[in-house]
Structure P
Amino acid sequence: MEDEKKRMIWYAAYGSNLCFQRFKCYLKGGKPFFGNESNSGCRDGIIPDENERYIIKHPIIFASARDDLSSRMWGKGGVAFLDDSSEGVSFARIWKLTYEQYDEVRDQESRSIYDKEIFLGYHGDGFPVKTITSSKEQKTLTMPSPSYIKTMTRGLSQTFGLSEKSIKSYFESIRGFKN
């Protein structure tokens, strides 16, 4: 049992990775429904049996960490970053992964952009909960592309069962949504 605890982690996803189909592309490879490119997948592409809703006690922002205000996957627009310097509420989905899968997901997310790992505590089963964000202070608040919003909307609906009205309200509470 102790060896298993060392090998498992809960990854807290708060942006496009809330969406099952999008996150599955990180594990199995492939192109998200609204994305511009394919992911390579993990060596161990097994989809986790366990995932659940989770609340992060920091807000997210929509921003770009790139000078051209775009992302390779989603095109022109910002993506979600966790603002761990502030208190707030972010809807997330935690995925129970092996550490190997977690490291490979981080590589595909781009460690040069999502370069900061945040420990969020321990889940009830004793495994750590971690997420990633950018350490760069010079992020520019940037409205996300329609494809990013569609993907995140699917994830919020799947994970929390939120109505369109509730999702719209949540987006409007996020800095960067309406520059």
Structure Q
Amino acid sequence: MKVFKGRAICFLCILLSLTGCGAFNNQSNITSIEDVQVDTLQQKTGTYVGDSSKVSSILEELPGGETIKEIDLSHEMVKVTYGHEEGNLSEGEVNEFWFDGNHVDRKYFYYNAIYLTLLVPNAKEFHFSVDDSELTVSRERMVTNLRHEFKDFPTDEAVWDGKAVSLFIGKHNGKLTEMATKYQTFFES
């Protein structure tokens, strides 16, 4: 009987400590740049903007994917509205993820725009918004900035070649992440 009580108490202690540790990790439920599975994204190259299920799947893999409220793919544009909705995430978690103080941290918008440029070659524009903050950027502008940085950026028909785009992403993933996190230098200067 003493052995059973000892094991039960030990089990409860382990369970409580695991539950307690999870409570302090506020952003674990929202994908950040560091959490993105680039290997999974590389498999989705050559997606058409009109394929709503594939585009939605890509967006869900990108930062903030758990906070998507609405996706509009009309007029060869990818328009994503992020924010809080009733569900697994609290409003505080969503706000903590998207806002750096009083302003939206636009690195997530740019990261998503970079990967959408690579994975959805026929999208002509990307529009992201959360609350009253938004970013609209054309594919042309993204391609110009990416070509300036990478001489081997896939162009013309190569943008539809899944293997070429996948190799490009694999080779330059670190630099692509740097461009998003330092977006003021690469996209807004």
Structure R
Amino acid sequence: MSALKLKKGDTAKSAYNLRPTFSDVIERHTLAVMVENEPGVLARVIGLFAGRGYNIESLTVAEVDHQGHLSRITIVTTGTPQVIEQIKAQLGRIVTVHEVHDLTVEGPSVERELAMFKVVGAGEKRVEALRLANIFRANVVDSTLETFVFEITGAPAKIDAFADLMRPLGLIDVARTGVAALSRGD
């Protein structure tokens, strides 16, 4: 019988390791969390993320059921599949949380965001900013002789693309609402 010799850096793999392994790939997930609308609930949810070192890319909160006193928290976060599963499980253990939905894996969903951009410019840059705003279907909501404030809604990628094009034209300030998302269909 010959012995298996491993070179430096090689590892032996067992044929008996049948447990599924989670990927090390970082994924972006949109979570919809239905919670009781009462003081301190948002702090508990945010505390879960902060206490475990999870990042929040976007956060929106609003009451969606006045009679039932329920609010919807939409959170966009990133992590490995294992981390995302941990986040969902830990959110589900919070007493005031009614439901946790991972819109990224539950099927098709629609994500939208509202943003406002303040752009300073004169001459050709001002004309170009207006032309690009028209292409992106952004509305001018304020105008002075030196500045425009544009309002734009759409998918986060559209908002990012608009920002990238406005930077060289004099973008000086941005305000974004964060992602609002709903699953499609029934």
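When Kirkwood radius over Cα pairs in Å is computed for each of P, Q, R, which one produces 18.1?
Here the read-out was taken from Q.
Which one of P, Q, R has log10 I(q)/I(0) by the Debye sum over Cα atoms at q = 0.18, 0.26, 0.28 Å⁻¹, for residues 91-130 alone, as calculated from the coordinates, equal to -0.56, -1.06, -1.15?
Value -0.56, -1.06, -1.15 for log10 I(q)/I(0) by the Debye sum over Cα atoms at q = 0.18, 0.26, 0.28 Å⁻¹, for residues 91-130 alone corresponds to P out of P, Q, R.
For which of the structures P, Q, R does the calculation of distance in nm of label points 7 Å out along Cα→Cβ at positions 67 and 147 return 3.3?
On the way: P: 2.3; Q: 3.3; R: 4.5.
Going through each structure in turn, the value belongs to Q.
Read-outs: derived from the displayed coordinates by stated rules, not from any lab. The structure presented is a predicted model; accordingly, all values stated were derived computationally and were not measured. Cβ atoms are built from the backbone, for glycine too; each structure is taken alone.
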